[in-house]
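Any read-out appearing in this document is the output of simple, stated calculations on the displayed coordinates, not a laboratory observation. Small disclaimer: the values here were computed from a predicted structure and weren't measured. Cβ atoms are built from the backbone, for glycine too; each structure is taken alone.
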Structure P
Amino acid sequence: MFAVFLKFSANKSKAPAFMQGHNEWLKRGFDDGVFLLAGSLQAGLGGGILAHKASRAELERRIGEDPFVAESIVTAEIFEITPSRFDERLNFVLG
């Protein structure tokens, strides 16, 4: 499982021009079953994604296809999480 943080760079002002492509990229991630959750980081810092069912290399490739990443509107940080304890309500995610 991965937590991805997309933090705005100095190019944040370019975001509106690439928003449609970014939203289409997010939709593909959900349609492919890789993204579990996506949302905004508070205080307008960027966005966050929870992802699974992909290797780190596959996720890095996918993140690189985000127009926001490709256009240096955000920088991506990927953190891999190896769950050792979890609430049973997450069984559907962790299998």
Structure Q
Amino acid sequence: MSNLISNEVLDNIAPTLKTLSHPLRLKILNILEEGEKAVFEIVELTGVSQALTSHQLGIMKNAGIIKHRREKNYVYYSIAADHVYGLLNCIRGCKK
């Protein structure tokens, strides 16, 4: 039995992997893995500016990796694509 990944799966996952190929985006996903967070919380936990954080969140939202909701003056983000959890676990297993 072949262990090859189908072309369909490869075609579907490639855009996600391309989007995740940025260290700050991975850090944000690692934070969101614990649950929904407001932008100000993500800014605090990443230690980067609100503008840069919002830019990275927008890229991931447009790719369908994360989703958002508004509540009063706050925007909350969470992981939208379930396969992201598996990718994060795979990354945890990688050691240099």
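Brief remarks on what is shown
- Given 0.65 for FRET efficiency 1/(1 + (r/R0)^6) of positions 11 and 27 (r between Cβ atoms, R0 = 25 Å, to 0.05), calculated: source structure among P, Q: P
- Value 26, calculated as relative contact order in percent (Cα under 8 Å, 6 or more apart), assigned to which of P, Q: Q
- If helix-only ellipticity at 222 nm (-39500 (n - 2.57) for each DSSP H run of 4 or more, over all residues; to 500) is computed and equals -17000, the structure in P, Q: Q
- Given 8.4 for mean count of other Cβ atoms within 10 Å over residues 3-10, calculated: source structure among P, Q: Q
- Comparison of P, Q by distance in nm of label points 7 Å out along Cα→Cβ at positions 35 and 51 - largest value held by: Q
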